[in-house]
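Visitor: Pasting the structures here.
We did not get these values from a lab; they are worked out from the coordinates using the rules stated. Note that the coordinates shown come from a computational prediction; the quantities given were computed from them, not determined experimentally. Cβ atoms are built from the backbone, for glycine too; each structure is taken alone.
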Structure P
Amino acid sequence: MKLYSKFLILFLLLANALSAQQSITSARIEFVFVSKDVDGTIEGFQSSSKVIPEELTSSVFEGSVAVNTLKTGNFLRDWHLKNSKYFDEEAYPLITFKSTEVIYNKTGFEVSGTITIKGISKTLTWYFEKDGNTLRGSATLFCSDFNINIKKGRQENKVEINLILELG
């Protein structure tokens, strides 16, 4: 009977841990290319994240977006950005991210990990706040770090990104 009780307790603990885990059901990704004051969105979001709302530091954030969904409100600019001089969507159709660490901070939590754009991987940190089943995050990168040189100087290639994730 003792062995059965221990097995049952272990099973219930495991089932509870798995049921607490949530996936990301949708994402809204917006960006601003600061020096040109150009904003836009990118879609085609796919995720294999494992989010544990009660213990975010045990979560794994992983996903991708499709370069061909990049939109700035100007068809010609979008087409130009997707060609080989910039994002090169034919050779690199996805932008990917995988977390390596999740920590709490004063206002929410930080997700650090590796972002890969055009086959180039760099560290990126997202700063998130949690509001119910919604996670709102922001990050900054420089597109020139990924051989996407819109302007000459690194600071002039600054991109601010906002991410809204819905958990389900």
Structure Q
Amino acid sequence: MRVPTVPLRRPGWLRPVPALAVAIVLAAAVALAGWYGDHRAGQRDRAVSQALATAPSAAKALFSYDYRTFDDSVANGRTFATGAFADEYARTTAALKPTATKQQAVVLAEVSATGVVRAEADRVELLLYLNQYRRNVTTAGEKVDQNRVVLTLVPVRGEWKVAQATAI
């Protein structure tokens, strides 16, 4: 005599459990990815805000000078610079000093507009429209040079500093 075999069946309420578990894991992964993306966007937005707040003062200090107080002007500019750019700035301004003194040059830089080129939480590139108002003994009155500069700013001990300046 043969004993009939009965297939084992899960109770009806257990059938959707694997699908539900997969759905919960996927939902958690999507939520985590969304949170992480939002977190990174918030960091980037804070970086942009801080860099935009620093850029006008930095540009004014870096690209302005007065022959009568040249060393003080350069020292002020250097407070906004960091890394290799700070060294390059020191070399450039040292080479400029004799000419600035001889021509009694006064240059005042003003930022007229800024825009974000690229931004990350630890590095922001800004395009600055920079007007330099200059006077010296060889020009009559004041001249205006309209420049475009990309400043790369990075955080250094809680402050945003210029790590690179590129004229375009």
Structure R
Amino acid sequence: MKTLYLIGGTMGVGKSTVARLMCDELPAAVMLDGDWCWNACPFTVNDETRTMVLDNICHVLGNFLRCSSYENVVFCWVMHEQAIIDEILARLPLAETGCQIVSVSLTCAEDELRARLEHDIAAGVREGDVVERSVARLPLYPALSSELIDTTGRAPKEVVDAILALAR
């Protein structure tokens, strides 16, 4: 049986790191970071680009799910609204592939999130406006239909183990 891991969470909470580690640990695994489907300069957010990125994501995930070489598909993206998760799932060949879904939302304490993001800003990895945008999304995740996993003070491997325990 295939498993699709949806890993959501605000910027800086550890989604990409955890997804990469999961892909390394799982057999026959493939990973998609939703940001790869919307890596544009300038980064433009409007109805057209939102539609495009969801089409890109669903197309790639659908291909991964249909490919017999993969048993585990790991997808990470901000996914701060239930409607985003629902739309993605509705557009995937879940029945066709007999896929199990494991949906998690990563979170962490605000002070830790701020520290992580400030570190990334200092390293030139992120823009300065990300801190307030990310902190503003933190309260949205408990309302979603996903398992909430707090990453505060936890090593990425501990978070991976918690996610993998949900699939067993």
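Visitor: Using semi-axes √(5λ) of the Cα gyration tensor in Å as the calculated read-out, with 64, 14, 11 as its value, let me know the right label among P, Q, R.
Guide: Computing semi-axes √(5λ) of the Cα gyration tensor in Å on every structure in P, Q, R gives 64, 14, 11 only for Q.
Visitor: Something else: For distance in nm of label points 7 Å out along Cα→Cβ at positions 44 and 148, the calculated result is 3.7, so let me know which of P, Q, R that is. Walk me through the numbers on the way to the answer.
Guide: Values: P: 1.2; Q: 2.3; R: 3.7.
Working through the options, I get structure R.
Visitor: Taking -14000 as the value of helix-only ellipticity at 222 nm (-39500 (n - 2.57) for each DSSP H run of 4 or more, over all residues; to 500) derived from one of the structures shown (P, Q, R), identify that structure.
Guide: Checking each candidate, the match is R.
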